[in-house]
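The structures considered in this document are given below.
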Structure P
């Protein structure tokens, strides 16, 4: 079992290095604990139990903490600044015909209505989302 646990550690660490998303590091730690149990003379069933217990323990203890730092760095773009502003419709918005434009901060954006209703030129709208290069808008109150 010594070679098995060493191989397991190596495989889990190689997978972790390839993904870099903290996917299998928990199992590498569990394999190291099982390797320690094997070196202390534990039975195979106890080694497997140590592997499972330590892997799950490390996973449940550290996953929420590490999740904040791995994928939490959402970088807002300059385009996000247009969301929530009020802007005029410069071309009738018709989702079915695929037409519509608004002017935001001196820039023209292709626009679509969030609720699917047509919005006439000159109406004031509020961008609520960006899908690709189109603003999804709703009538401003």
Structure Q
């Protein structure tokens, strides 16, 4: 049995073909290594860009943003994962991969960030990417980092 977690899923996007709450729950569960309270919010480009500008001082529309709150109670991590539907749709099209698979990847990527994984330097990136690939493999999703 994995870590315990509470999950709020918010749909704030007009996009078609959004993943279900159940799919998101399975992806989060597979990526978690610690007890957690998480919100996954799927948004449109305006909200993603406003959050990226407001919190990271970056003007572009990101595919995923993670807000880590650290331990919100003893042994329980807290955070939000914000996924931008139009960017995920565009990237899935450009990379010729199923939309659901890319949503899974962005969810897993965000949840790993929430737990302290990062990809700023090559060694950290290798660790994070191999962890993502292993988690996605459980769902029969190809390694997103190999062509």
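Here, each number is a calculation from the coordinates, and none is a lab measurement. Not measured: the values here are computed from a predicted model. Cβ atoms are built from the backbone, for glycine too; each structure is taken alone.
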Candidates P, Q; distance in nm of label points 7 Å out along Cα→Cβ at positions 86 and 126 computed = 3.8; producing structure is Q
Comparing mean count of other Cβ atoms within 10 Å over residues 54-61 across structures P, Q, the largest value goes to P
Computing relative contact order in percent (Cα under 8 Å, 6 or more apart) for each of P, Q, the value 15 comes from structure P
For distance in nm of label points 7 Å out along Cα→Cβ at positions 22 and 102, structure among P, Q ranking highest is P
One of P, Q was used to calculate Cα Rg over 2.2 N^0.38 Å, yielding 0.98; that structure is Q
